[in-house]
Structures are given as structure tokens and as C-alpha cells.
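Structures incoming, each one as C-alpha cells.
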Structure I
Amino acid sequence: MQPIDLAVIEQALAWTRAGKPVWLCTVLSSYGSSPREPGSWLVADAEGGHEGSLSGGCVEEDFLARLRDGLFDRRISRIRYGAPEGPADPPTRLPCGGVLDVLIERLPPDPTTGDLLAQLHGALTGNAPLIRQVSTLDGSWTTAPDAGLGPRVEQLPEQNRVSLRVGPSARLIIAGISPVSTTCAELARSLGFEVIVCDPREEYTAEFAVPGVKLVTVLPSLYITADTCHRATAVVALTHDPRIDDLALIEAVRTEAFYIGVMGSTRTSQARAARLVRSGGLSQSDVDRIHMPIGLALGSKTPAEIALAAMADIVRTRRGKTREQL
């Protein structure tokens, strides 16, 4: 399985290359409880085929019915779900009680659309992130390089446009197979991460099977050096074997990975930090990038609890929250 945003853009590309117009829908804002955050995508064709989601299932059927009825034939449209009914506010209610504001772009199957989708695909797969400005009057758009900082969606009504940030899909590289690795991979997939597990040991890889997770049978350190870590990548070492964990950490700190963590007790972590400086050639600033012990201090004991603590800390870091803000 691919991350949902990447699957959306690849489906849009396939339809465009087949000569079909596509409707690219972007969640602009959500109020109250809503399962899809601003910036989330759904793409649809005229026959009702679709990839992605707007609400986790609450409003898609209504949207696709309206699409088939020709309600979104303009170049740019907006619709709000969950609000009091009005011209742009259908009666569909979100069971969670939230409100969802959606931008709908009709993209013709031409070279301009192909270029846009190719740019979005590149940003999602690790090229430089970009910022996309879309006119809410006529649907025209521009793209430019972006630092990747700030909200995914900014609405600028005084300028009749919205600003949309697109960057790499969240990726998790797990160094080594262990009971914690398996649970962590499953949890990360459910959170929408692209997950890669690296381990060269045949006795472990022969039994490893997690749906939607890529298994690479090489040393994690070798995989990391192959330019596989972009700024939306987290690297976790979960084996207790320094031959795997330490080498992975030494390579990971040389990348743009936003989170690097390793499993172990406080005493083990202190010994590892000294070893990485002494034998691994890392500086103190390199060591300070590594979360060890990994994860939030939940008092975790079981593999599932350790995986939960690790993924909670990864999500916290990706969202820009300090531990004191929790």
C-alpha cells in the first residue's frame, strides 16, 4: 500500500494520461471532530471512480452523486458539509458533528494538468516541497519551491486565493526486526506512513510479513545511505543489537530525517551515547538529535506499548509539539 496522498496523485495521473478530466478535491478546513485534516485529497473521474477521501466515508457518496449530476463542471468550486443548508452547503451532516470545507478543481486532460500532477508527485516522493497558489475565482494556479514550514492550507480571501503546501509523504524506516518492529510497522501503516523495514538476517526476514510494509533485506545503514531519508522521514532502531542499531543511527544523523530514535533503557542509552561519540565519530550535536530512550515516557513494558510510545512521539514531533505541550 502507498500513502494515501501519493495514491491519489498517481490515480489522477493515470486518468489524465488516459484522456479523462479529473476532479481534485482538497479539504480546506475542518471544524469540530473531523477524520481528515486540511490538505487531504480526493480525486474522482466523471464515472464516479475515486481515490482518497474527504471525511473517512461521511460525505463521499453525496459528493460523487453531485459530480455525476454535473454540479461541479466549473473550473473551480467550493462546498461545505455539516453547515446549515445553503447554496453551497448541502444537507449532508457529518456523524461526528464537524464541518468540512472543500475546494474542487476540474482539471482537463491536457499537458498543463500533466505538469501539475507530475510536480505534486515529485514533491510527495522526496523532491523539494512546493507551495501552490490557487485562484478561487478562475482556478488558475502557480507553484514555487517551499521551505515546508507552516500550515498545509492557508485561505487568503482578500486575495481570492488559497495557498497549499505539498511535501513528502510521511515515511518510517525501521532498522531491524523485533517484536516491537512488527507492532510499530502495523501502527505506522494505520497512521498513513510509508513503512520500510530493513534487516539482512534471514532468520528474521523469513517470518516477517506485515501487509503494506516494504521489507528490504540489507543492513539498515546501507539502505539509509542510499538517499532514502527526506525531511518527512523518521528512523527508528528497534533490535537491541548495536551492530544494527548503532550503524543505522550513525548514518541517520547525516540525513534530513525529522526523527531518529533507538530502543533501550536509560542506562543503555547513556552507554550508547558515549559509544557513538567514542567509536562512531558522532559529535554531541549529532547525539542530541537521537531520541534515546525512544518514545514518550508512558511506562511502556510490552512490545505494543513500546511501539505506541514511539509512534506517539514521532507524531508529536511531526506536528511540531513539544512534550511540555502535551
Structure II
Amino acid sequence: MSEPAMTARERRDRAALPAPEKQLIIKNLFVGHDRFSEATEQVRRFHMPVDGGVNDTGSLFALAGESRAGKSYVLKRYAAGFPVERGEEGLVRRVVYVDLPVACNERKFVERIADALNVGRASKMNTEAVFGNILLGLQEQRTELLLLDEVQEAFQSERPAALRACQGYLRKITDLGTLNVLVAGLMETYALMEADAQLEGRGLLPHHIVLPYTWENKEDRAGFRLLCDHIDTRLPFVEKSGLGSQWCAARLHWVSDGLIGRLKAFVFRAACYALNEGAPKVEPGHLATAWDLVKPVGTTFNPFREDLSGAPPRRPASKTAGATR
């Protein structure tokens, strides 16, 4: 997360930008924090296991973790590093990102992959025919890595028929022997895949768990404070807001559960209040107002107005708290 310090002049120039530009700066903040770097490196190593070598084939990889931990962001940015190219025999899609839809059944699973490959999904074609186009498209477009995001929408034990069908499609894609497949989803998704001997056997199911930052762990606490400070540095205000201070970071951790997506969404709300007031920085009052807007119904405690010693339990223990990376 190292970056050059912003000079006072650079900070003033950024703070003087038009409102739309400042709003987009806050909305689109990116910080290469350690969770992002670790997950990206794991994806890269799964794709290209040897430096200077070739892409691996025939294996499945699981990227798992809680909602808003940053899995989708990792996959989208990785895929963006491999734009579509025009080869001698047509388009080349080395890395393909697919966002599976809500309540994904067998047909939707196939259609969404077909859309990403642009191989067509004619309404009169049956599902197997569309899937045949996918297998052909993956080979013709020389795809090396297929990234399937939100796989928990298809892999649900409550819908066994869809689960079996989608697992079968994964096996057939992997068995092409020309690419690897990475699936991203919740921890329950990884457990379902691990329990499937046929899927687990395709590469032994290497995996990476994207963990939230915990406040109790010294290293995590330091990492979270550093992340808050880097976000603070990039905000379009004349002054820094002290987001990385012990006082503020502890409260930001409490409201975000240590999850990157929740942290960024919360800071965005507070920073918008500060912009609207013409404030030189994000003040505790802006953070307090932002929490009033998003706090669960029935919650009265506000960590930005009250001492954290009186805070109620924020959430049950994380299911990934004991997981290893």
C-alpha cells in the first residue's frame, strides 16, 4: 500500500475540482491493500504457475469469503489486465469474467457464459446446444482462464438439480484440457465443491480465503489502520481526516466489520456529507450522520458520538475467522 505522499498543493488542487469529479474520486477509490494483493497473486499463480511459463490447464480453483470481502473486485481487475485481442484466426479472450445471475439455474448458467464469450444463445437452441457453442468458443478464442463469480447463486444444496447440472458443466469445461476455471463465492460454495470428489479431483481444488480484517489481531489492526489512512490520503479534501487514527479506525472497523466493500461504502456516504457542507475534511459529525443513515433498525448506539466500550455486539463470529490463507 506504499504510495508517494501528497503535497499540500496537490491536495488543494484536488479539493478545488468540480463536485462531479470529487464525487467520482470518492466513489471509485482503489487502494492496493494486502488482502487484494494476496488474492490477486493467488489468481495469477493459478493462471500462470511458473514465471515465464505457460498457462495451466485442467484445474479448478476456489476463491471464497464473506460478502463484500473484495472477491469480485480482485477478479474484475485481473480480467481487465487481459483485454480482448484480435488474432490471425479471430478474437482472443485469454481471461473471461462471468458474473452469474441471482437464482442461477442450469439455463442461466450456460447463457451467462455464452454471453461473455459472445457465442450466441438463440432462443430456439436447447441448453446442450448452447453449451456446445461454449466449449467450441473457449477453444477457438484461446481462453486460458474462466472466472465464474457469485457461484453461490448456482451452487445451492436447496436446489439439487441445478447444483448437479452446473457442477457437471464445470467438469466438462475443465476436461477440455485447454484452460483453468476459477470459481468465486461464499464459504458454503467452497464446501459444496470440496465435497464433490469429481470436482475436487480436478487439480485437488486449490483455494484462497479472502478474510476480513480483525481488530483483535495486531497485524490485522495495523493493516486496517493503514488502509484507512491511504483512503484518507486520496479523498479530495484540503486536509486529511484522520481516518487511520486509533480512535477513528476502531470505529470504522466496528461499522464495516473489517470488510473492504463495507468500509468504502461507508466512507463514501460520510465524505458526501462533508462535500455538501464545504468542509475541509471528513469530521466525526459526518461519520456519525452516515451511521445514522445505515445503522440497523432498532439500533441506537452511534460509535462516532459514544464510547466504543458501550458498543453492543456488532455481528456473530465470522465463519472464516479460523480459516487460513
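If FRET efficiency 1/(1 + (r/R0)^6) of positions 230 and 302 (r between Cβ atoms, R0 = 30 Å, to 0.05) computes to 0.40, which of I, II did it come from? Comparing all candidates, it corresponds to I. Look at FRET efficiency 1/(1 + (r/R0)^6) of positions 126 and 238 (r between Cβ atoms, R0 = 30 Å, to 0.05) for each of I, II: the largest one is in I.
Suppose relative contact order in percent (Cα under 8 Å, 6 or more apart) works out to 12; of I, II, which structure was it derived from? Clearly, the read-out refers to I.
Hey, helix-only ellipticity at 222 nm (-39500 (n - 2.57) for each DSSP H run of 4 or more, over all residues; to 500) derived from one of I, II reads -9500; which structure? Traced to structure I.
Since every read-out is calculated from the coordinates, none of them should be taken as a lab result. Predicted model only: the values in this text are computed from it and were never measured. Cβ atoms are built from the backbone, for glycine too; each structure is taken alone.
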